[in-house]
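Take a look at the structures listed below.
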Structure I
Amino acid sequence: MPKTIEEINEKIRKGNAVVVNAEEIIGIAKEKGIKKTAQEVDVVTTGTFGPMCSSGAFINIGHSNPRIKLGGGRVYLDDVQTYAALAAADLFIGANALPDDDPRNRIYPGEFNFGGGHVIEKLVDGKDIRLTATAYGTDCYPRKKLETWINIKDVNEAVLFNPRNAYQNYNVAVNLSNKIIYTYMGILKPNMGNANYSTSGQLSPLFNDPYYKTIGIGIKVFLGGGIGFVAWQGTQHNPAAPRTERGVPTRGAGTLALIGDMKQMSSDWLIGTSMLGYGCTLTVGVGIPIPVLSEEMLEYTTVTDADILAPVIDYSSAYPHMETEILAEVSYAQLKSGWIVIRGKQIPTASLSSYSRAIKISNILKEWIQNGKFLLTQPVEALPGIDSGIKPKPLKERPIVE
């Protein structure tokens, strides 16, 4: 019989819910079959831990005396550019933000040793951050300069808001050129000297709910070591991506916009990251519970790395010039073996995301649920699905003629 989220929550409250992670469910279902496993298991927990550039934080520092209007001024956190075009005491720092004096790629390849992602990590780690600000002054906000230390314990709010996280599949990056290149997919050696990929495969949240039947707007998730929520579909959400017969996307597909209170989070699961020759980012931990409401949902969660195909893309030409050529499709089982074969060449593989940390996230979430600390939530609205007509569009450039 189908279950409801409230029925599962009642079992969680009583301490008798059966919770397993997305790796464990594969063997259980193989041994017991889909029907029996769907009856016995209530929740499957997922996890992913990797660089997610579209991440950032809103911070309200509180009003100084005399008051200063940060909005419209210039603000830096530990010398990193911070967006100051909101209200008087509200700021936003993005994971990719850099100090003004960072040489960037003028010294190639740039090291990008410190940026917005590192500031976010320091904040959640409880370290002091140096705020410097200049403003134009008004009658009600007369102050024009502010220099102070701030700490996450003292600010009013520190809210992680990530417009695009937890990609549902992604590219495998290679380099067909005869020179080394530096990308957000890491360092790529010439002549297909290596292949980099980034998701946790069978553990990744949206692979376990490919049609977004339980993952929707408003649901509660593990985010950065604390509790967060799905705020909206992520930017570049692409539910119309091609799929296998099991519904597994074979290209970049769904994405999630996530939000949560940074005061609950941990620097174990939000880590500032430097990408040589590319920039700064934030490595984010995300975990999502999948309620086993039916045999259909259980079957989705039995997806294996062998079931998931990813496109191999040349990042020296095809990717930067938006060419559509796919060199091959390979499974995550092949990628995780350490080698793939493309055009007759054996190529070593490496992951930018950590499978072992993804397992830890799924197990932390599993423990929270088993201990009654985390109840499941019903989506307030479904994410746009395959029939929504939503598909990312490239920029339509219109030259400006003066």
Structure II
Amino acid sequence: MAMHRRDFLGALALAAPGVPGLNALLASPARAAPAATTIDRVEVFAARYPMTGYFKFFTGPHGSEGRAAVFVKVTAADGTVGWGQPVPIARWSDETLETAEIAIREYFVPAILGLDPTDIAGAHHAMDGAIAPGFSTGMPIARAGIDLALHDLTGRLRGQPLASMLGLPVGGRLELSWTVNVRTIEEVEQVVADGRDRGYKHFNIKVGPDPAFDAALAREVRRLAPAGFLWADANGGYDPATALRAAPMLADAGVDVLEAPLRPNRISGYQALKRQAALPILMDEGVLSPTDLEEFDRLGMLDGVAMKPARCAGLQSCDAQIRYCKDHGRMWLGSGLTDPDISFAATVALYAAHALNKPAALNGPQFLTADVLTEPFEPKDGWITAPTGPGLGVEVDEAKVRELVERTRTARPAGG
């Protein structure tokens, strides 16, 4: 579904011709910033990417499966196009495929139509007015789709890759980490072998809520990859007392860092884990804005953050958080939300520009079996090369997008 600026403004005027101040609102510079071009049209497409292997988060309502994604196509008045891609996960966050699509189409799109597409901070301010921040950023995963599309569009308007837009070096590559998400210890050897067969040397494991199982899992992965970087992610799956037992057990089993041991509102629990110092404690869920990171750091809750542009409203916020970590000597690791094509491209470009020196847990290529790019990403020997073209650096094949959308629609289970 698409909406034009002229259609939206016309509908407003027809719907409420007698509303005081409406004409002033429509003529406000905030609604039509002076610029070389403006945001004229936004199209939104919802789909699910097919997947392979087991990943506990990716089952949807009514038996639907796959990696949910919303495609956001922003067209400027001069015809230049930028693509973005929010990637909600109902079983990981409080955003679903349906709520993300509605938030973008019904709230964020009307807020940004007519704005200067290169004023990304201004677009975020406008989106704050559409969906209030609350405790932190409102609908951050959905908003990331707009943010990515505007970075892509701005780069294309200026002829600049993302790194140049951020004042950082262009190019580079990232080493990747293979995700080990298993239900039994017996499965570990095959999952690790699958990663090693594709050139991966580093592994991240999903843990919680059972410390004994988790320690056994870590020991087995460490046995199979003795020199690799081993990263445990609990996705908030422990309670505070269990986390304090689990952290030393995981450290003894060879884990290097522990990500998201608790839900982010367990402030005293995070403080206790940091004081315990069995492992470096990284936050993930709950760090949406740079303000969140600064405040949680001041409270002594973390040693660093597992970054995700898809989680924290996009590239602008994630870039600021990486810079904070660098400036304050905090660890930052590169992660993702099993990002498909467009979100993956943005994430890789950002991390490479910041010279990430630890393996990145970007497992889209591990689990996703479809693509929408003219030249899909292909990791080589466990490494991925950053895109260097203008904007996000990749070209979207719109026919592939529409085919995936149609496939998702026709595969929707009865009653769904």
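Each reported figure results from applying straightforward, stated rules to the coordinates on display, with no laboratory input. Just so you know, these numbers come straight off a predicted model, no measurement behind them. Cβ atoms are built from the backbone, for glycine too; each structure is taken alone.
I have -4500 for helix-only ellipticity at 222 nm (-39500 (n - 2.57) for each DSSP H run of 4 or more, over all residues; to 500), calculated from one of the structures I, II. Which structure is it?
Values: I: -4500; II: -11500.
Only structure I yields this read-out.
Taking relative contact order in percent (Cα under 8 Å, 6 or more apart) as the quantity of interest, name the structure among I, II where it is greatest. Before the final figure, lay out the partial values.
Values: I: 24; II: 18.
Once relative contact order in percent (Cα under 8 Å, 6 or more apart) is tallied for I, II, the winner is I.
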Can you spot which of I, II the value 3.8 was calculated from, given it is distance in nm of label points 7 Å out along Cα→Cβ at positions 110 and 206? II
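Using mean count of other Cβ atoms within 10 Å over residues 86-93 for the comparison, can you identify which of I, II gives the largest number?
Working: I: 18.8; II: 22.5.
Top value of mean count of other Cβ atoms within 10 Å over residues 86-93 goes to structure II.
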Starting from the value 25, 16, 10: which structure in I, II was semi-axes √(5λ) of the Cα gyration tensor in Å, for residues 126-165 alone calculated from? I
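Here Rg/Rh (Cα atoms, Kirkwood Rh) has been calculated and equals 0.98, so which of I, II was it run on? Don't skip to the end; give the middle numbers.
Details: I: 1.00; II: 0.98.
Here the read-out was taken from II.
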If Rg and Dmax of the Cα atoms in Å, for residues 102-229 alone is calculated for I, II, the one returning 21.4, 57 is structure II
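I, II: which one has Rg/Rh (Cα atoms, Kirkwood Rh), for residues 214-301 alone, as calculated, at 1.03? Provide the component values of the computation, followed by the final result.
Working: I: 1.03; II: 0.99.
Structure I accounts for this read-out.
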